[in-house]
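Coordinate-derived values only; no laboratory data. Since the structure is predicted, the reported quantities are computational estimates derived from the model, not experimental observations. Cβ atoms are built from the backbone, for glycine too; each structure is taken alone.
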Structure P
Amino acid sequence: MNVASKSSPPGPGRPRDLEKRAAILAAAARLFVARGYDAASMDAVAAEAGVSKLTVYNHFSDKENLFREAVVFVAEQYLPQAAFEMRPEGTIREQLLAIAQAFAALMHSPESEAVHRMMAADARLSGRLGPMFYEAGPKRMLDGFSAFLRRAVAQGQLDVPDGGRAAEHFFVLLKGEAMNRLLWGCPGYCGQTDTAAHVDSVVDLFLRAYAPR
């Protein structure tokens, strides 16, 4: 047995270190959703994650950085950046559909609903959370999908003059009216079958707009 490996503490990036980081992010996501940004203290996150407060600060220098990384963490659970890589197998429609389905699942998740309400409330007060959330969440997805579209154009699978604008169209269409009803707490929120039909229709519309000429 290697004595050094037994006695040396794990360094940055080692499995135990990564496990603690994931535990902190999961705890932070739960608390930000349940309590809101201001009430979710670093002490509370440490207790929820089962680590020391110092460990939380070692991984995330401050609460703002923890919030940004928690947004990325939740988004990655539903729509990881790997989803925007071009796959050699499958049609362009299948790949667009996979991205759209993952995004719809994220949009209709309890975390997304709670965070959007949090952003709306903060916008009336300080407005400091909105830019952080946008950079870590929506903009990150827009950039990832824009890169996906550029690769699809290079391969001759799509004809997209403006990838950034097309990415905006895609995600706004996916949100649809159902997202409004969800955020406003209106009855008649569409179920899984309606969501699937909506996602299919958006992908088909997108392909009609940007299919190779």
Structure Q
Amino acid sequence: MDDQQQNNTGLEIVNLGLQRGDTAILSGFNLSVTPGDMVWIKGSNGIGKTSFLKCCAGLLRAQEGNILWNGDNILKSSLGHAAYLGHLDAHKPDLTALENLQFWQTIYDSTKDINSCLKQVGLWKQKDQKAKTLSAGQSRRLSLARLLLSNAPLWILDEPAAVMDEKGKNLIQGLLNNHINANGCVLLASHGAPVRVGNHTRLLSFDAGDTHARA
């Protein structure tokens, strides 16, 4: 992140109201996430964590309120503010790991080195394998390489370590530390125990029947 990004306000959620069908997930919810912040989101399955994360990424529209990035509504302009990693890895199965990242490099208009991203996630030796032949853990590593390639200041991660072994979980922890230390920020939903990353880690709890959540 450059010096200008360090001085920006980051993510601002104002009076967010979010529903799924007739069920209220959030009401009047407010949250600020500034560079260097890590927000660890906890809650049972089906309570609305994924819907909330998709709203923050601009992939889902809330019923009420606004989500701003550096003061701009994320739904009104293409900000490139966030890289989203959901439950599905979203690779093109018949392309190699390298070719998948070449595709995303064009989408992100990124100048980051693909080979460096592959090496950072331990996938250099598999770069010429088709995505459909990768193991579940290797596939998730390819998604992590896509995060690095994006250069997005906000990472939004939904259960990123779900299919990872201990070595993979340690990799994720290291990448999170590097991103936070570079003044990035992270929203992460996980069933695992919260881990402190950087100096500004917070816990956001989604509880059944509580539409305000708690940070």
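Comparison across structures P, Q (criterion: mean count of other Cβ atoms within 10 Å over residues 116-123) gives the highest value for Q.
With mean count of other Cβ atoms within 10 Å over residues 36-43 derived from the coordinates and found to be 21.5, which of P, Q does the value describe?
Details: P: 15.1; Q: 21.5.
Working through the options, I get structure Q.
Could you figure out which one of P, Q the value 30 for relative contact order in percent (Cα under 8 Å, 6 or more apart) was computed from? Only one of P, Q returns 30 for relative contact order in percent (Cα under 8 Å, 6 or more apart), namely Q.
For which of P, Q does helix-only ellipticity at 222 nm (-39500 (n - 2.57) for each DSSP H run of 4 or more, over all residues; to 500), calculated from the coordinates, equal -8500? The read-out comes from structure Q.
Name the one structure among P, Q that FRET efficiency 1/(1 + (r/R0)^6) of positions 20 and 164 (r between Cβ atoms, R0 = 35 Å, to 0.05) of 0.80 was derived from. Present the calculation step by step, with values, prior to reporting the outcome.
Working: P: 0.45; Q: 0.80.
It traces back to Q.
Which structure, out of P, Q, was Rg and Dmax of the Cα atoms in Å, for residues 100-179 alone derived from, given a value of 11.9, 33? For Rg and Dmax of the Cα atoms in Å, for residues 100-179 alone, the value 11.9, 33 is produced by structure Q.
Given 2.2 as the derived value for distance in nm of label points 7 Å out along Cα→Cβ at positions 92 and 172, which of the supplied structures P, Q does it correspond to?
Working: P: 2.2; Q: 2.7.
Considering all the candidates, the number was obtained from P.
To test your reading of the models, identify which of P, Q gives 17.0, 48 for Rg and Dmax of the Cα atoms in Å when calculated. That value comes from structure Q.
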